[in-house]
Structure I
Amino acid sequence: MIKKRTYTVDEAKKKLEYYCAYQERCHKEVSQKLKDMYMIPEAIDLIIVHLLEHNFLNEERFTKAFVRGKLKIKKWGKRRLTLELKKKNISKTNINQALTEIDDKEYIQIFNDLAEKRFNAIKEKDTYKKRKKLADYLLYRGWESFLVYDKVNELIK
């Protein structure tokens, strides 16, 4: 039989302070981590309030960092960013706030670089299949359809 590790509230607080200090976290990730540590609901609430009061947990800060990171590193579009944040139970207000902070020129530049890089990587000879592959790739990454289809038409004649 495997013995489950149990934590006192103070031990769990320390562990979660480190968990939140290491990387920005959302409420859902923190409460899931506490559930995985077999903490009771009352203790979870107590610890989350402590983390909020001491600024270890800040949903607005998390959302902005998430949007910046996923846009620059994974090159996700606004639709994908919104979808992923909704999965994390982030409020619409925080999502919209973070999305408005994206610089439009930079956003379009990232999109164009990604589209051209992918276009050059597709070895398909058939024009229609090539168009579909490029469009599907960009849509999957969450880029807006009007941007995707304009770019596909520009690159593939």
Structure II
Amino acid sequence: MDKELTIRYQEYESQMELAVAERELLQRAVEATEGAYAPYSSFHVGAALRLKDGSVVVGSNQENVAYPSGLCAERTALFAASAQRPDCRDYVALAIVGRDAEGRLCEASPCGACRQVLAEYEHVQGHPLRVICFLDGGRVRVFPAVADLLPFSFSF
């Protein structure tokens, strides 16, 4: 039997169309790109995770010559939040921004491993985690839930 899968997302021509809190989260992700260690790919990624209490934890990609020993920005932010704030493991939104070798902002989207990790945290907290991705040209794509990014995630 054939079935069809539909995912939900919104796309905006400008981040100015987003709520102020989401624009601020994107800006924190932009700032987080400065902390990236990316001597091999020259692709700097920043992520900013807003917790339910309003605080923000940032992460950036960290590469290593012994690939795949590095870690993506999304997991860096999520794991840092979980380790630093075990009392507040309730996440609202994650913004992701890329910066190319010339320093220009560019599109970034979670890899498969990050999607799986995000899906687990979303499942455990019992409510959606919004994912906000910067796109080329200043556009923005927003997924209302990680389940829209990874509909058939591995689960327990």
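Here FRET efficiency 1/(1 + (r/R0)^6) of positions 39 and 135 (r between Cβ atoms, R0 = 41 Å, to 0.05) was derived from just one of the structures I, II, and that gives 0.35; the source is I. In this comparison of I, II, the computed figure 20.5 for mean count of other Cβ atoms within 10 Å over residues 23-30 is attributed to II. Taking FRET efficiency 1/(1 + (r/R0)^6) of positions 63 and 127 (r between Cβ atoms, R0 = 30 Å, to 0.05) as the criterion, the highest value among I, II goes to II. Once Rg/Rh (Cα atoms, Kirkwood Rh) is evaluated on every structure in I, II, the highest one turns out to be I. Between structures I, II, the calculation of mean count of other Cβ atoms within 10 Å over residues 55-62 yields its largest number for II.
Looking at distance in nm of label points 7 Å out along Cα→Cβ at positions 15 and 31 for structures I, II, the greatest value goes to I.
Set I, II, criterion FRET efficiency 1/(1 + (r/R0)^6) of positions 47 and 71 (r between Cβ atoms, R0 = 25 Å, to 0.05): the highest-scoring structure is II.
For which of I, II does helix-only ellipticity at 222 nm (-39500 (n - 2.57) for each DSSP H run of 4 or more, over all residues; to 500), calculated from the coordinates, equal -22000? The structure behind it is I.
No value in this document is a laboratory result; all are computed from the given coordinates. These numbers come from a predicted model, not from an experiment. Cβ atoms are built from the backbone, for glycine too; each structure is taken alone.
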